[in-house]
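Structures for review follow.
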Structure P
């Protein structure tokens with residue numbers, strides 16, 4: 001077995017163990033929630049019969065180990081459970097919320113690469129100059145602002161004071177593409193931090209690449225400056241930013257929850273927060289497993305990207 005294949009097998013095995021750990025952790029954390037879930041779900045004036053029915057539905061009278069085994073077996077067959085509040089399958093919540101979440105994530109990633117790379121190259125081209133200082137200061141300042149605070153600030157400025165954009169998705173339907181203006185502020189919030197981090201990595205990589213011997217040799221042979229910058233320096237400058245770009249997808253999972261809740265977009269993040277407020281355990285568990293599994297898979301993808309660009313580093317990991 002080649003080193004590459006052996007490394008891939010080891011990394012996939014670790015990924016499977018991580019997913020198993022996510023399943024166990026999600027179950028244990030929901031088990032550790034304070035109070036009796038059956039009593040909480042029974043309402044303000046619960047009666048013993050309703051509490052008993054809820055306990056039977058949730059199998060709360062069975063040992064935790066048996067409930068974990070039954071839940072894991074259902075997950076393997078694609079059964080994420082049934083909502084205790086609405087009676088709908090949890091997969092139905094996934095179907096309903098996946099569209100808006102994917103739209104937000106796709107728009108963010110589509111804009112992230114050209115904006116971050118463009119800012120990084122522009123700053124490196126003017127290293128030490130006014131443009132470089134301006135971009136570096138702005139990216140550092142924006143990166144320090146939490147997503148929630150940045151979202152509130154953008155709403156105050158562009159929605160309340162200027163009246164240019166809607167503050168939330170309330171009243172604009174469940175399809176965000178039907179009213180594109182609703183997406184502007186959420187996408188700006190999601191773009192802010194990854195653009196700052198990736199552009200700074202691209203800037204540092206471009207400065208090193210432009211100072212490298214192969215760039216100097218190309219200039220001595222009369223290669224135009226633009227070709228040296230884009231064809232020779234940029235591909236090498238992107239290597240350190242590639243893994244960060246892959247991990248940005250991982251970060252988007254958490255960012256989407258905050259942004260969807262702030263702007264009342266009916267995606268997976270909002271559904272998860274509503275389920276937490278309603279103590280809807282099966283929905284919480286199902287969505288948490290989905291988010292956790294995606295996080296593991298995206299980190300695996302990031303490791304594969306890092307291995308591609310730096311195989312010796314990946315082999316040593």
Structure Q
């Protein structure tokens with residue numbers, strides 16, 4: 001583990017450029033779309049996402065002396081309709097604070113960290129998917145934490161885990177990179193970052209609780225996430241109960257025949273369900289039927305730590321405060 005964790009990332013690893021022909025096809029899908037997927041949308045408002053000073057320093061491997069991770073973009077609570085395509089524009093945005101540090105289709109939290117930073121499991125769980133979709137977040141690791149909670153870490157450079165593996169809280173799962181067409185296209189003006197997705201009962205949620213509400217934060221430290229420091233005893237992961245009838249119905253309704261065949265071919269209910277949830281959230285127009293795939297659903301509860309090591313960082317800072 002130590003060699004693969006410490007050996008430098010190659011340029012193809014950083015940007016996710018392994019299998020160039022496949023990456024090119026995925027980039028063209030992003031730009032042109034296909035019969036089941038609208039093209040991505042961007043315009044001059046997309047420039048609001050960029051933060052050149054932060055981006056350049058982060059690409060150079062610099063971090064803040066106070067150990068805080070800049071939040072690059074937050075979850076958007078007012079997304080544009082999925083039928084209109086993935087939008088990297090800034091036209092209709094509200095983050096959990098009621099501010100506008102996000103963009104139209106952003107359904108995760110972006111942590112600006114240098115390439116090569118160790119990414120860890122934010123809670124114990126089972127790895128159910130490691131994949132590289134150049135047009136949707138590059139290399140990523142998906143973990144099922146039980147009780148309806150799934151997280152993914154995107155824009156990675158190298159995965160350190162494999163599907164089926166159980167991981168403990170704060171166990172290394174990857175090295176951060178800058179994989180994905182959006183990172184490559186905006187280099188070096190877009191900061192290298194980990195795009196962190198949180199899904200509850202199969203739907204994207206903001207791990208931060210909306211301010212001035214009684215909503216529960218998904219972070220163990222309410223809206224002020226910290227790296228794990230050994231303050232929680234070893235935890236058992238509650239096995240996920242899947243609704244196999246709902247899973248079959250969702251797959252059968254998929255309008256993309258090739259994807260439908262792929263999902264049906266996956267062995268094991270958990271892997272098939274995780275892949276279906278993944279595609280429903282990343283390619284929603286391919287699924288006219290989006291049932292809950294869990295046998296029972298769960299409420300928001302504080303469970304996650306920052307997906308980084310305590311020896312590297314101590315907390316977060318919002319971009320406006322930099």
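One of P, Q was used to compute relative contact order in percent (Cα under 8 Å, 6 or more apart), and the result was 26. Which label is that? Source structure for this number: P. Supply the structure label, taken from P, Q, corresponding to distance in nm of label points 7 Å out along Cα→Cβ at positions 26 and 202 with the calculated value 3.4. Considering all the candidates, the number was obtained from P.
Looking across P, Q, the calculation of percent of Cα pairs over 25 Å apart that yields 48 traces back to Q. One of P, Q was used to compute helix-only ellipticity at 222 nm (-39500 (n - 2.57) for each DSSP H run of 4 or more, over all residues; to 500), and the answer was -6000. Which one was it? Derived from Q, not from the others. When FRET efficiency 1/(1 + (r/R0)^6) of positions 90 and 130 (r between Cβ atoms, R0 = 35 Å, to 0.05) is worked out for each of P, Q, structure Q gives the greatest result. Out of P, Q, which structure matches 0.50 when FRET efficiency 1/(1 + (r/R0)^6) of positions 114 and 298 (r between Cβ atoms, R0 = 35 Å, to 0.05) is calculated? Of the structures listed, the value fits Q.
Quick note: the coordinates plus some simple rules give every number you see, no bench work behind them. Only a predicted model underlies this, so the values are computations on that prediction, with no experimental measurement involved. Cβ atoms are built from the backbone, for glycine too; each structure is taken alone.
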